[in-house]
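Each structure below appears as structure tokens.
Every number in this text was worked out from the coordinates using simple rules, so none of it is lab data. Here the structure is a predicted model, which means the values were calculated and not measured. Cβ atoms are built from the backbone, for glycine too; each structure is taken alone.
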Structure P
Amino acid sequence: MDVILVHDAAIDEYMSQVLLTTMPNVNLLGAVIVNADCIDSQAMQTAWQVMSYIGRTDIPMGLSSARGWNPFPWQYRSDCTRESEINCLKTFPPNPAWPPFPDGDALVQSLMEKAAGKVTLLVTCPFTPIMNLLKASPALNSKIEQIIWMGGAIHVGGNLDPATVPTPPWNKCAEWNAFWDAVSVDWVFKNTTCPIIQFPLDMTNRASIATSFMETLAVQAHNGSRYSELAFESYMLVTYETFYDMWDVVTTCWLTSPKFFEPPTKMHLTIDTALNNTQACIKQAPGGREVQVVLNFSKDGQQAFYDYVAKQFNR
């Protein structure tokens, strides 16, 4: 499976990128960072450190020029800086050739055009770069095998914190990857025909950074597992944040392990783009975009998920 990862450099997204390199049936063509839940220059350099640590700087990376409507809070965006300072990355310097950073939008276009077959887009951030790409190059629609998207909330509340977002536009139903640029979600829903597999908060709320998972990583790191050391030190930065879940890693696991989850529910979805008190809220509606929505783990799937990720990082 040829995969392009489009993310915005949260700690869990760095772990998703690492996880992808361990999946034997996944060919990670490249990774693009969006300046959303991060600080662009630091996010790129931290990504370089992470990939240097695992010896995979051969995977091309770029920085998207996409811009959104509602900026993530600075205290969230600074996580990429804290990630760069964890103990196991301290001896890995930034890329001396950067900046300027490779053009991430041009990179996605080039990778898709050169791919022999169709490409899966794993999007763990806002849809803005996908909208921009397909507006500029509509023919690339035919090269998309599927879009796997971590975003939105269906039957549960959103994750905007009124302590970090003024009211308005704060509301109870929006999720950040939709809220950053609701127009892009609306555009992708209305202008693409490829399958979309969506992991909303309904699903990702069930993937906390479990204590038992962290204990397993710690034991593996103690026994010499470099990947486990990286994951343990990374997640330790955010374990005190009760709202922090493995949003992106659990979404990434769909690529190789759909058995961890209940079959997706087919829904017809729309998103509110108006500047009102339901901005970026996603709801079911007749005539909406058909989306396959993953809502829950399968029986025993939750533990299987944690076991799988720990095993993949045990190297």
Structure Q
Amino acid sequence: MSYAIQIGAHGGPEVMQLVKLPVGEPGPGEIRIRHHACGLNFIDVYQRTGLYPGALPLTLGMEASGVVEAVGEGVTHLRVGDRAAYASMPPGAYSEARVMPATAVVRLPEGISFETGAAMMLKGLTVQYLLKRTLPAEGLQPGDHVLWHAAAGGVGLIACQWARALGLQLIATAGSAAKCALALEHGAAHAIDYSKEDFVARVKAITGGRGVKVVYDSVGKDTFEGSLDCLRPFGLLASFGNASGPVPPFAPGILGTKGSLYLTRATLFNHIATRAATQAMADDLFAVVLAGQVKIRIDQRFGLAAVADAHRALEARRTTGSTILLPFALG
């Protein structure tokens, strides 16, 4: 049996309940993992509210680390006793233990703690596929400007550091002076407090009127039009989240009038659909973390049973860096 956080209906943080569920044995292609730490991400909120609907009842959570307890038939890259971490479908990480597909589970290097592993997998792999695989038509070269919204969150602070390591000039946006300072501290070349400044005007000023090659936008509705206006001709808007709500329908012709722009709605789970891709991306992430080029900042920790408070803090934008849930601290 395992304690887990489950919802029986979509709604606010109050719909999450601490329940005890049977775990069982792994089948072919599966493992059983006992969690030491679980990650908190905006996708968890989307699934809880029904923006990303799932079959109910649903155990939430997409990211965790722990120790492999059992291995099903056909799984060769993991063994019982391995330290492991993952960002993976289907949901179920808000739990003490679970049985899950082994495809996206990787061995966690000894130099990375369980807490760091749980805080970095979904966020770090997201940054990896964005900065390395989701690129404008002209590519990215050292010295290029990129715009990254919500840069003081868990994904954003990883992006600030990784972009600096790649020689990119990352322009960060955030909702307060303190969050802007945090982004600058972690490697952003410029920071814009969009609660007080027109981020489009500032981006144009920073880039000498040219705009950026690419905007990485997890905010959604509130920043969509401004993000398009920050792009140079043939630039790319990579939308990868909806923190302010989904982008409403729009006429594709606007992309032409603004400079033959490109738009993609990217998601991590397309990129980690195979074992080979998952391992290659994870190896890239582990390398920059172990080299000290990217440090994973954990600013909030909650017991598993206090997950509603964690969701409220995340939705109110009271968090910075990464947030983790501790299964062994149920209160």
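Some points to look at:
- Computed 2.0 for distance in nm of label points 7 Å out along Cα→Cβ at positions 78 and 214 - originating structure among P, Q: P
- Test item: Rg and Dmax of the Cα atoms in Å, for residues 102-165 alone calculated as 13.5, 39, pick one of P, Q: Q
- Entry that produces 19.5 once Kirkwood radius over Cα pairs in Å is calculated, selected from P, Q: P
- Largest in mean count of other Cβ atoms within 10 Å over residues 150-157 among the labelled structures P, Q is structure Q.
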